[in-house]
1. To which of I, II does the computed value 15.5 (mean count of other Cβ atoms within 10 Å over residues 136-143) belong?
2. Identify which of structures I, II gives the largest calculated value of mean count of other Cβ atoms within 10 Å over residues 8-15.
3. I have -9000 for helix-only ellipticity at 222 nm (-39500 (n - 2.57) for each DSSP H run of 4 or more, over all residues; to 500), calculated from one of the structures I, II. Which structure is it?
4. Among I, II, considering only Cα Rg over 2.2 N^0.38 Å, which has the greatest calculated value?
5. With distance in nm of label points 7 Å out along Cα→Cβ at positions 24 and 184 as the yardstick, tell me which of I, II scores highest.
6. Comparing distance in nm of label points 7 Å out along Cα→Cβ at positions 16 and 96 across I, II, which is largest?
Structure I
Amino acid sequence: MEDKGRIGILGGTFNPIHIGHLRIAEEVREKMNLKEVVFVPSYIPPHKDEREIAPPHYRAEMVKIAIQDNPFFKISTIEIDRGGKSYTIDTVEEFKKKYDEDIYLISGIDTFEEFSTWHRVDNLLRACNFIVTSRPGYKEDKLEDTLYKTITSDYPDIKFKKEKSKGNLTIYGIETSNYKLYLFSSILLDISASKIRRCLKEGSSIKYLVPHEVEKFLIEKKIYI
C-alpha cells in the first residue's frame, strides 16, 4: 500500500507560543517522519479560564511569526474561524476532509491524562493516530492507567494493546480502529506560557523563552502587561 504521508496536528492555546512548543514539534516531526506539523490555535479552549487568554488574533499572529522560518511548520486558524468552544474532534474531522494524508494528533502527557474529559472521546479514538509526548523517565504505568482503567472504564468497547517499545518510543494499538497511540519520550524544555505571562507582568526578561520576533510583538502590543 502506498504511504499517503503523515500530517501532525498540534493544537493549543499558545498563550503565548514559546520555544518549548517549537522544540517538541520539531522532535516529533523528525522522529515520526511527518510531512508537516500544523499548529492550530484554539478560539476558546474548553478547560481554561478565558480571562487569562489573549485575543485569538494576537495568539494566531504570534504562531505565524514563530514558525515563519520552518518550511515544515504551518498554521491553521480553523478553530478561530469557527468560533465558540474548540473541540478537538471537530478539528480532526475537518482535517480529514481537507487532507489525504494520515492524521496524527500531538498531545502532551499532562493533557492526555485528562483525555476522558474531552468531547466525544470514543469518536476521536476512531478518527486518527495519537502522539503523546512525555519527559524522559515518565512511568508508562500512568499512561496505561489512563488507557486501561479510565478510558476503557468509561468506553468499554474501546480497547488498547501495547505492541512494542523501543528506545524513546512505545506503541499502543487502538484495537477498535486501525489507528495507534505513540508514547514519545522527548527532552521537554521547562518552559510554560504561564511563566512567560508572569515575567511580562513583572517586567522580567523573556529572552530565549520565546522566539525573538515573538518577544518584540509581545512587548510592542503590551500583551499580558
Structure II
Amino acid sequence: MGKREEKATATREAIFRAAAIIVGRHGYAKASIARIAEEAGVSHGLIYQYFRDQQDLFDRLLPHVGEEMLRHIAQRAGRSETVEERERLGLEANFEYLIDHPELHRILNEAAFFAPQAHRNYLKRMAEGYKRSLEKGHATGQIEAYAPEEFQTLALMFIGAREYLLEHYAVEGHSIKKLPVEVERTYLKAVALAMGVDPTRMMPQQEAGDETCSG
C-alpha cells in the first residue's frame, strides 16, 4: 500500500470513528455532516470524497464498526474447543467490546430506522456467526438436542436475550457496564440447559466491581 492509499485509509477510518462518536452521543437524527467533520478534524468537502452523502455514511457505519466487534468476539472465543467455553467467552467478549465502545449500542438500535438495510444485514451476519458456532458444537457431538435446521432459531433467540439483558442491566446513559455476575450466570445456565450441555462448565468466576466506560 502506497502513501496515498495509507492516507486515504486513515482519513476514512477517522471519519468512521467520528461518525460513531457523534451518533453515539447525539443519535443519527442529529449526526450532521458538520458535526462529524468537526469531530474528525476534516472539511465537509473531504467527507463527500469518501461518501456520496450522509445516508451513504450511515449505511456503511454499522457494518464497519459492527464488524470490528465481531472480530473481537471471534478472536476471544473462536478457538475454544467446547461449546461451554465458546459461549462464555463470546458473551464476555461481547460486553468487553461494548464497554470500550458504548456508542455501538445506539448505532445498532437506531440503525433499524436510519439505516434499515445495514441493520438487517448486520443482524443476519451476527446470526450466521452464532449459527456456525452451534453447528460446530453439533458436529463435535456436544449439542445433540437439536437438528441443524433449528440452529438459526436458537441463534436469534440467544442474540435477542443478550440484547434485552444489555438494555435492562448494562446501559447507563452513554455508558455500558458489565452485567452483574448473577445475571451472567443465569443467562449462561439457561443457554446451557437449552443446548443440553452441563451448566456448571459455563459458569464465570465471581468478579468484583462493575467498571463503566463513557462514550
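1. II
2. I
3. Of the structures listed, the value fits I.
4. Once Cα Rg over 2.2 N^0.38 Å is worked out for each structure, II has the highest.
5. Across I, II, distance in nm of label points 7 Å out along Cα→Cβ at positions 24 and 184 peaks for II.
6. Largest value of distance in nm of label points 7 Å out along Cα→Cβ at positions 16 and 96: I.
Values in this text are rule-based calculations from the coordinates and carry no lab data. Bear in mind the structure is a predicted one, so any value in this text is a computation, not a measurement. Cβ atoms are built from the backbone, for glycine too; each structure is taken alone.
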